[in-house]
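Multiple structures follow.
Just so you know, all these numbers are worked out from the coordinates, no wet-lab data involved. Remember, it's a predicted structure, so these values are computed and weren't measured experimentally. Cβ atoms are built from the backbone, for glycine too; each structure is taken alone.
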Structure I
Amino acid sequence: MNLYKEAMDIAKEAYEETCCFDEAYDRLYEICDNHEINIYYYKGIQFCANNPTHRGEEYLGDCGGIAQDGDTFGSIACRIACATLLVASQDALSELQYDMEAA
C-alpha cells in the first residue's frame, strides 16, 4: 500500500462526502477507524512493517500513549497503523484544500 496515495484517496473521499473541509476532517477519523489496517491484525502489522510510522506514534503519544492495558501486539500495530494513516490523511486533506483554494 502506498501511504501517500491511500491518504489522498481517503482525503478526497471525506471531502466528496461532506463538501466542507471542516466536516471532512471529522470524517477522516471514521474512515480510518473502519479501514482494513485498523480491523485486521495482519494488515496493521504489514502496514507498520512497510511504512514509516513515527508520526502516528507521535500522535498516539500526544493522545495519552500507544499501548493500553490488555493490548496485544496486533492491536498495538493496528492502532499505530490507523494513527499513521489518519495523520497522513489530514496532511493530504490540507494539501487538497490548499490546491483548491489556490486554483
Structure II
Amino acid sequence: MARWTSSLQEIKHISNVSQQMPIGGIAEIILQDGTRIEGVIRRINQGNNAGQGGWKYYGEVEIETKDNNRRVIDYLDIKSANNIWSDEKAKEYEDLGLITIVK
C-alpha cells in the first residue's frame, strides 16, 4: 500500500513520477537506491483524500517482471520511470507469455 503524504516536496515528487509513468506497456522503474526493475505495467493507483483532515496524496504502480513476480512500488520510492517499449522487447515479453500482441 502506498504511503500517504502531505509534504509539499513529496507531493511534487509524486506529481513528477506520475508524469513519467507509462500508462501501460513495458517500463523500467529506477528506485531511489538505484535498483532497476523492468516489466509490464499491470496497475497504476494514485489519488488523494479529498481534503479530509488536510490534503494528502499517494501513488503506486504494480509491475510484473520477466520472472512472473509482481511488485507494487510506492511512487515515493521511485527515482524515475521510463517507457522502454520496442518491437524486440514486445516479442520477448510475448514469448514469455506476459503480453499478447494483437495484429
Notebook entry, point to check: Which of I, II yields 17, 47, 28, 8, 1 for P(r) over Cα pairs in 10 Å bins from 0, in percent, as computed?
Noted result: I
Next item on the list: Using the calculated result -6500 for helix-only ellipticity at 222 nm (-39500 (n - 2.57) for each DSSP H run of 4 or more, over all residues; to 500), pick out the matching structure from I, II.
Entry: II
Margin query: If you rank structures I, II by distance in nm of label points 7 Å out along Cα→Cβ at positions 15 and 95, which sits at the top with the largest value?
Written below: II
Item checked: relative contact order in percent (Cα under 8 Å, 6 or more apart) derived as 39 - corresponding label from I, II -> I
Margin query: Computing Rg/Rh (Cα atoms, Kirkwood Rh), for residues 39-86 alone for each of I, II, which one ends up highest?
Written below: II
Check: Can you tell which of I, II yields 2.5 when distance in nm of label points 7 Å out along Cα→Cβ at positions 31 and 79 is derived from it?
Finding: I
